[in-house]
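Take a look at the structures listed below.
What follows is calculated from the coordinates using simple rules that are stated; it is not laboratory data. These numbers were taken from a predicted model, which means no experiment stands behind them.
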Structure 1
């Protein structure tokens, strides 16, 4: 769900308690709705009320009694295209609307892709965090040929607030990556990315990614323009056969720099395993 995206960037992802309902009665159309009343965070035991983040800043001084959501996705054009419309409400903190479009178009030896989305977020109910005013637009365009995939992306934050989300989670914004989000007040950011799948050279399971994102125009509230940038290098391999089939290893090197938040240099070793039971 674009209004409450699943985050697996830690060993134990956050979970939520509540009730939901989904329907796929109409071909290509998936509808969902529900109410969540508590969360279990990735680094804490037990359940607690939900809180918010604005951009990269946790807002743990207030809590909400529930998160409500409703929306759907419709796939058409032989499932090469899909549209989405969603609503999310973190009660008494913010409400949010989302519209999205995804498309994949074969053109000769190339496959062209587009992922475009728009969020509109406002304060809700008792306004426990005060006024919230954020409109977020993102676009991520791709071109794939053989093992090569090229991406270019643009993301813009508009309004008087940073992008709101449920703490501590991610969003499907086009320029959000595991280190920086590029989603602070008034921020504009560009991304260039290149992926290579070594299956094209006869080595299935081996993939690589290099990505660079640059952001500016940030309203820091401190009298100067905020700027940030990030460079990511990934190399991953998933075992294709034998007793270790499905085991994945990924190495990531990150360099992130900013004049209004902490600089980050890190290396990550990410292990994953997909276990087929049947």
Structure 2
């Protein structure tokens, strides 16, 4: 069954890789056995994700060698995946999507969580995007049905993969993409100045946001500046006041402003800006 499913995924352009499975005696089929920290979730292949393929000959060869392997699917090529593993993660994702879960492909994981498939954004992985919510994009993979979880339950489709992949709304993209890198993608020479310039630019962007984009613009700005606050480069109180003033100038209401700022700033502070790396956090 796993081979048939692996070949079907590959026919749809999704790179596949064989993943260790839970051992019926407990633990994992890897050499660590019962001491494995990730039973049934890491690749058989020596070079892991980089060897994922859509070549049916390779896939046949892999499953001939490991017939009980779980199926790993490389993300960021055909699809990205929102990986939800708690009630908080479910509610957080629904909040970002306007109150309802997406109607695209949906998997119930063996551990009781959910995988929601989206059209790829081109961004990398984001662990801890929100509490209980990770994002699997470029450079990531997910375990797919009909694989077996260490709990003994199978991964299974709730909404089939033949559905259209939904696009990520601006609120979700803002969290995933984060602030734009500095010109040339070089380390920032004067981080405090860079942060102050970002504050002025984001506040101006919020104040000038046209109707229909104002809340999304505020959320994106709050997340971007929250990363500077998390790095100790901006003051929380001052940043909040600047964004509140800009949002009121744009025409947003007080309750909406406060809720958006709280969500965006909190999320940004969890992934502090690193002036040495100057890159998106994966």
Structure 3
């Protein structure tokens, strides 16, 4: 019995994001693995649909295993048990401003520059707004730095880089919103983490993100700078809407736990071992 876990088809859909060696390997490995797998595990319906449409894979071969919302090292309940989180906002100078958090490595598809352009727009009406970009550097780092320089917004864009889990949790808790303009996601776990911690979400209306956010966040086109700036301004100004999104996000994320994820995965294995295949997809938590 061969069980394949597939998070996305990015090496096939966005091959330019990968080295030649990786591209050539995945171009062969992914189709071969899909063809020969008895069961294909995905985190949600979006990737399952992509695989079905690209390869004609029977829906009976999929097992859906959504992840949990809690980041390892955090408590998942809005508090932190690790040192360092309490003074994070003070260290970064974020105690007296509205800030928007994007926790993502600078891969090209993560689309950081749209947020730099949005904060440039936003500063004219909300001079106290800031953009916080955590995560490491990757292929779009030069584009991001160039946009910050050319727009003259270096004082508005904070780059703390990779941060400990306690610091990241503190940033989630204090943010006006998490902004997630990624053009391509197989799931989008940081969006779920943000909602679990009571942080409103503005996300791109593409790939898997709408299915994760549901009606619990604001969805905008990934490259529409004006809509990003407008959505960010709304959450700076409208406390009623922000409270609504906090409540909706917590409710949305409540159905995703690592315990239910583990049970779903064990269930897939057991059904596969007992029957030689899985039945129609079943989802632990919410799609």
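If relative contact order in percent (Cα under 8 Å, 6 or more apart) is calculated from each of 1, 2, 3, which structure is the one that comes out at 16?
It traces back to 2.
Work out which structure the value 0 belongs to, where helix-only ellipticity at 222 nm (-39500 (n - 2.57) for each DSSP H run of 4 or more, over all residues; to 500) was derived from one of 1, 2, 3.
This figure was derived from 1.
A value of 30, 24, 21 was computed for semi-axes √(5λ) of the Cα gyration tensor in Å; which of 1, 2, 3 is the source structure?
1
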